[in-house]
Structure P
Amino acid sequence: MKFVVSTAFIPPTHCCEVARGAELSGFDYIAVSDHLVHPETIKTPYPYTPDGSLRWEPFTPWPDPWVTVGAMAALTSTIRFLSAVYVLPMRNPFAAAKAVATAAVLSGGRVSLGIGTGWMREEFDLVGQPFARRGKRCDEMLDVMAKLWSGEMVEHHGEFYDFDKLEMNPAPPQPIPVYAGGASEAVLKRAARLCDGWITDLHSTAEIREMVARLRRYRDDSERAGRPLEVIASANDAFDVAGYRRLEEAGVTHVTTLPWLFYGGDMQSLNDKLEAMSRFHDDVIAKMN
């Protein structure tokens, strides 16, 4: 089992020290989140709560994921970086591929890309990207970006993107793992057909077990059958070694956590975060591994 620290909702000025603390405390990954803006009025329902309400308040900071990864990478040497998740179809594929590849190069290949198709129509409208058919466009973007990351002369002639031979460098030093994030059936199929794994939303262990079973069936019926399939999970009922063992048995390979919440830490206190990660290592990571 691998462990992921999320930087969601923490002060951006804490991210670099949290990354260093996570590395020292034995965490395998640190995750960054993604939103461009928070409109005063959001008409699009949030899909991950029963009543469509958000899990955060206005004025919550959302630092740019790849700028943040670059800063954290400069202060660490082993921990990996995961976007959980980057709203890919809200971006231009060339700009996205360049940002991710640059972060991968400067971090020594420590970048993993978690992507989502997005849920907030208002953000898409602001940047001039169509909200409709964003899933199909996202699938083609993954193909385009994989070609660009080769560092070779490549061309692409698809439904949404069409270009003659060109090259983009610097190229990542190794293949960038890609994960699809979300909870819909379309996401599970995307993860199985096109990606290295799946990133859950916040679910119970039973729900994760059932979705992993569906994910594996889709994988077995895809061209990627037989290839490793990782599951990066956030569980609302697993908080200790026994709980994480149950997740492992359900097929989870990585657990995402905010360890300072387990120990009554203050979200605004950097010291509380560092102490909580150290305690989590002693209470969980050391015992699991």
Structure Q
Amino acid sequence: MDSTMDSSTDSTRTGNPEITGTTRLFAVIGDPVAQVQAPSMVNPLFVELGTDAVLVPVHARPENLRQVITGLQRTENVDGLLITVPHKAAALRFADLVSPAAELSGGTNAIRRAADGSWQADNFDGEGFVRGLLAAGHNPYRKRIALAGAGGAGRAIAVALLLAGAELDVWDRDMARVGALVSQLEERWPGRVTGSARPRLAAADIAVNATPAGLGPQDPLPFDPAELPDGAVVADIIMKPRTTPLLRAAQDRGLRIQYGAPMLSEQLALYREFFGMERPAGRERLSGRAVTAR
């Protein structure tokens, strides 16, 4: 190796950010975090764009979420937070401004520090999921979707699917949560969303797992692919393992599958805009503090 190679060239070659005293910090917060894929996708993007920043995983249990988020928000070189399970709904209360997507879905997966120091929340899970479906050739328009999970990710995906023209049936172990979600969505999309205590799969075109079931090897299946009709698509938002027990069971049944990773990879362009990752001409680096508030 050429000993005169500068550190920025070396970081570009390796795909790993160079961390110095000027590096801006981003955190992905969840419980657990061993499965998160965002650092391996976002950090190479920081290097590619020449952004002096790094994204790290932060493991925060629910009882410690307030201390973790408020501590990070008071850390002067922290510019943004990505939020994953199970904190997407709870994290909304730490934002000063909430986007329509986050408000409608009742959760956030991205919070940024604005130029004035306020914190702004948005939610890209649903749009990323639908973009992933479309990229794989699975258009949800006028399709019947069976959705497992009425939590943070499920709510965001439900909103995006309805915006894309789908008809939706949602179920969750927490029927109060299902009822609240259906009631809210019915106000905007009357007649296009129903809720149930158990999966209604017999007529579904696409079945989606938006629950944490599948993170652990002993987790039960969120639904049985054997109940789906031939030609149905089974989608899972779990990213690690790539082939979850649900997707393996769907493959064994001869059904088409959609992996979890596209939901995140399709959000990268949205993150770039939201967090202001690009380096404008004439600037050495772009700090998240320079992002213009929406």
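Please treat every number below as a calculation from the coordinates, not as lab data. None of the values given here were measured: they were computed from a predicted structure. Cβ atoms are built from the backbone, for glycine too; each structure is taken alone.
Supply the structure label, taken from P, Q, corresponding to FRET efficiency 1/(1 + (r/R0)^6) of positions 19 and 99 (r between Cβ atoms, R0 = 25 Å, to 0.05) with the calculated value 0.25. This figure was derived from Q.
In this comparison of P, Q, the computed figure 1.6 for distance in nm of label points 7 Å out along Cα→Cβ at positions 147 and 187 is attributed to Q. For mean count of other Cβ atoms within 10 Å over residues 59-66, the highest value in the series P, Q is held by structure P. Kindly point out which one of P, Q the value 33, 59, 8 was derived from, the read-out being P(r) over Cα pairs in 10 Å bins from 0, in percent, for residues 155-194 alone. That value comes from structure Q. Structures P, Q were compared on mean projected area of the Cα convex hull in nm², and the highest value belongs to Q.
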